[in-house]
Structure 1
């Protein structure tokens with residue numbers, strides 16, 4: 001069907017007719033409960049409104065990039081960092097209707113929209129645009145831009161934007177600066193917040209539909225605080241703060257976006273990035289190597305006090321890191337095989353000998369928070385949710401007794417190997433000439449794909465343990481380009497998967513991580529290929545709860561299913577955040593729930 005880009009004031013995007021929302025105008029919306037900050041608040045508590053404006057911040061990342069459109073169908077992993085929804089740099093170029101408060105579980109405050117209307121059933125939402133809102137080229141942000149964005153993301157956007165747009169039944173302009181959106185029956189209670197806080201507004205006057213999907217270095221103007229200043233493809237990119245940025249004085253922006261320029265340098269590996277930091281080429285180094293944090297900072301700039309090391313404490317769940325069983329592969333389709341192989345990793349030896357016992361062991365997917373099921377028996381709400389799926393959750397997980405196997409740290413985990421072999425036998429596998437064979441007679445052998453020497457080191461340790469069991473493992477480290485290509489198409493047996501730390505209000509992103517719908521969609525975070533009705537049901541449950549108690553129960557129920565299904569062999573996490581920075585760089589005293597926030601930092605001297 002031909003895509004039409006006419007000027008329009010109403011738009012039908014999906015099936016279904018839903019009555020319009022009827023509610024008062026409000027300045028903020030919370031997933032559960034009420035917003036913490038009142039109308040007219042001055043600034044977010046974790047930002048310093050007196051922070052100095054000016055200077056440059058230079059950051060370092062690993063990888064490369066080949067395009068500037070984070071919304072199209074091309075590989076999202078190859079898009080330049082910092083443009084939109086960046087885990088470190090935020091939304092520098094493109095903005096959403098509302099922005100998230102980092103000191104609340106899930107609350108949004110007005111940005112492009114100065115107010116909204118949301119009915120109690122959340123069947124639709126009405127946005128009232130701030131009349132001051134402008135794109136970087138000076139053109140006002142209008143309801144027509146919003147409607148255009150919804151249409152192009154539905155027709156040409158990548159996942160998950162295209163999926164979100166299918167939950168819109170209709171959208172229309174109301175009044176001078178309003179957009180009323182009605183949802184389909186497929187929308188859950190979180191969708192209003194997703195639409196408000198995760199969907200950009202693009203300029204219809206500057207987007208050419210014919211090149212929207214292709215990989216290119218054409219830049220679409222945004223309404224954010226920064227514009228693209230210069231770049232060297234794959235090497236670096238420089239953003240410059242827009243002196244005419246329309247939203248500089250909004251409460252949500254006071255003390256945010258303080259640097260005049262932000263430069264992001266790209267490196268091939270972590271060692272090169274650290275050497276650049278030592279030489280002063282980059283200002284901030286986010287550390288995740290315990291050995292280096294402990295003994296690797298003995299160099300002149302550190303000894304002379306030019307660099308400071310800061311420990312941040314966050315209150316959100318630990319980031320997930322683990323060996324991922326790609327269940328799309330026949331060798332890992334059997335849960336009993338995954339469970340057996342999960343017995344073998346010797347965490348105690350690795351933690352003591354490689355990292356000086358700096359790590360804590362991961363057990364589940366919300367460790368370190370009230371959302372975790374670990375150590376907690378399932379309550380009545382959880383049991384009711386899981387009742388339609390008997391035998392999906394193991395008894396020890398249901399009762400809160402499950403913990404990963406623990407060794408003596410000697411490197412000779414004989415007991416765990418015996419347990420693993422016993423489970424493999426019960427799964428129908430056999431051993432011959434010291435090798436283990438699947439039920440179809442094929443050798444149990446697979447490849448662990450890694451992206452750097454650090455991952456390779458962990459994989460080799462696991463390889464050593466598996467070899468003692470008679471399992472033939474290949475560890476293959478590939479360059480970043482090949483890794484991202486294979487990752488996006490799920491062309492691997494096993495990887496060391498990393499999932500960004502979840503908030504205290506996990507929601508629609510869980511679809512991309514675990515849902516059946518995301519199993520075969522390219523470039524999702526469903527690395528394990530999970531496709532389980534119980535998982536889908538728990539995600540739906542957590543998205544449709546009204547009370548915080550029901551929500552926490554739904555998340556813990558999902559946690560129990562994921563642990564029991566052994567999609568990941570959980571590894572470990574750092575209970576703290578470690579950041580090294582050159583002395584002129586400063587940060588606010590208060591740390592948000594999810595840890596340090598780079599967009600709130602500043603440079604004390606030019």
Structure 2
């Protein structure tokens with residue numbers, strides 16, 4: 001019953017629906033006592049030769065009225081109880097989704113997408129069934145079973161009732177044992193479903209890579225293996241599940257045998273009439289459902305408990321990055337000041353950044369360059385507070401970013417990451433994602449700044465072109481420019497371009513940067529790049545090496561000193577000349 005205690009908060013919230021639904025279920029249980037009683041009376045009336053056509057019609061009318069009343073009551077309790085269960089599923093899904101949106105990147109490094117999807121589908125469904133069918137079976141087994149037992153013992157024979165129920169303790173012991181096994185096995189089955197869910201999601205997203213490397217058969221084999229694991233673990237659940245009904249039916253069958261044998265003796269001895277024995281055996285038949293419901297209840301509860309435990313553990317995980325108790329909600333603005341002594345992803349002795357000290361005036365442009373793995377993206381992710389565990393301070397406008405709310409900070413920043421994500425929607429919707437209220441002309445203007453407008457104009461449906469999942473219908477350069485247009489449209493105080501010009505040619509890059517410089521006058525821009533031409537106009541350029549600042553200055557200053565920047569710029573200039581066919 002632990003899962004019902006865990007869901008007590010919801011039952012309290014929907015107490016009116018569950019209270020009326022339970023009362024209606026009890027009403028149905030009481031009405032179910034009428035037909036067997038009427039049958040016994042009719043049998044005794046026939047045996048005594050006292051049954052007339054009028055009496056028979058009266059009894060039939062009573063049975064019809066009881067049947068119609070039960071029909072109406074069952075309709076109403078289904079709406080109340082099952083309707084409330086649907087509300088629980090909606091609330092938990094909403095809570096999960098809200099939780100997902102608040103979690104930091106480390107959470108998604110620990111949990112796979114398919115696993116999170118399984119929590120929001122299969123697990124929620126199992127919990128919903130507990131709040132719906134679980135409550136039904138609990139109330140029905142207790143109400144119907146209790147009403148039938150009391151009626152049998154009080155109105156027919158307590159001795160016959162006692163003897164008929166002798167096999168019932170065996171059922172209680174067996175169903176409890178089955179329930180414990182079911183809980184363990186269902187938990188493993190749900191985990192297997194999460195794994196195959198993750199495998200399917202991963203394969204669908206990476207289908208181009210799978211096919212380009214000719215790994216279709218290997219991927220199919222891996223999926224087949226996962227599928228067999230799911231089947232095997234669910235079969236283990238089914239084997240336990242399938243034991244409930246036969247066990248209960250067998251025990252109820254023994255009860256029937258005892259009732260008929262001992263009841264016949266009581267009839268012969270004159271302690272019961274034939275009609276009473278018919279009524280008793282009919283009541284005993286009515287007990288089959290409560291007994292089956294009791295076994296089903298264990299099944300539902302154990303499934304629900306396993307799923308609720310999985311969801312609760314997920315919801316209990318707090319984000320590593322969250323608002324402070326009295327965080328400032330004012331929009332951030334002003335100069336950016338880094339004073340980072342040390343930062344480590346794994347919080348160990350290995351430093352990913354160290355001794356990062358610089359100031360970028362408001363409205364300035366910062367260029368960050370360096371070898372792959374030097375720490376460029378890490379430096380940017382700290383600014384948007386993907387990580388808070390660093391030694392030092394990071395301020396905007398003289399205020400530590402950890403003193404502002406996440407919304408206040410991130411609403412002032414437009415970030416174009418290296419991994420461009422486009423939604424399966426129109427190009428216009430993707431560009432307007434950060435500013436849904438933007439007009440069509442604003443979208444076009446942002447596209448022109450990002451130099452993607454001419455490409456869009458060549459599409460048959462223009463800005464209404466559906467780009468497909470993750471922008472699959474667009475080239476790498478087009479996806480980059482749509483992402484830039486999306487960031488430009490928000491017109492944020494700070495624009496971050498994280499190596500997002502790598503898939504465009506030098507001429508297009510120059511056009512985009514010129515447009516940004518013109519449009520973002522007096523607004524801060526931060527650019528990381530491997531192609532140094534993208535940042536040579538910056539007010540400050542940082543050269544990172546092994547997580548530290550190896551060089552700093554303007555393009556002219558860095559070109560006057562020997563080092564990585566000068567060597568790389570000259571090498572890239574030479575490569576550009578070679579691509580153009582050499583000097584004229």
Practice item. Match the computed value -7000 of helix-only ellipticity at 222 nm (-39500 (n - 2.57) for each DSSP H run of 4 or more, over all residues; to 500) to one of the structures 1, 2, and report its label. Key: 1
Exercise for review: Determine which structure produced the value 21 for relative contact order in percent (Cα under 8 Å, 6 or more apart), calculated from the coordinates; the candidates are 1, 2.
Suggested key: 1
Check your understanding: A value of 3.9 was computed for distance in nm of label points 7 Å out along Cα→Cβ at positions 88 and 272; which of 1, 2 is the source structure?
Key -> 2
Revision key, fill the gap. Re distance in nm of label points 7 Å out along Cα→Cβ at positions 56 and 432: value 6.5 computed from one entry in 1, 2; matching entry is structure 1
Point to revise | With distance in nm of label points 7 Å out along Cα→Cβ at positions 48 and 440 derived as 8.7, matching label from 1, 2 | key: 2
Point to revise | Given 3.6 for distance in nm of label points 7 Å out along Cα→Cβ at positions 72 and 296, calculated: source structure among 1, 2 | key: 1
Point to revise | For 27.3 (mean projected area of the Cα convex hull in nm², calculated) the corresponding structure among 1, 2 | key: 1
Exercise for review: Check the numbers for distance in nm of label points 7 Å out along Cα→Cβ at positions 328 and 568 across 1, 2 and tell me which is largest.
Suggested key: 2
Review point. If distance in nm of label points 7 Å out along Cα→Cβ at positions 168 and 200 is computed to be 1.5, which of 1, 2 is the source?
Key: 1
**Study point:** Among 1, 2, which structure scores highest (criterion: distance in nm of label points 7 Å out along Cα→Cβ at positions 80 and 528)
**Key:** 2
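No value in this document is a laboratory result; all are computed from the given coordinates. Predicted, not measured: the structure shown is a model, and the values here were computed from it. Cβ atoms are built from the backbone, for glycine too; each structure is taken alone.
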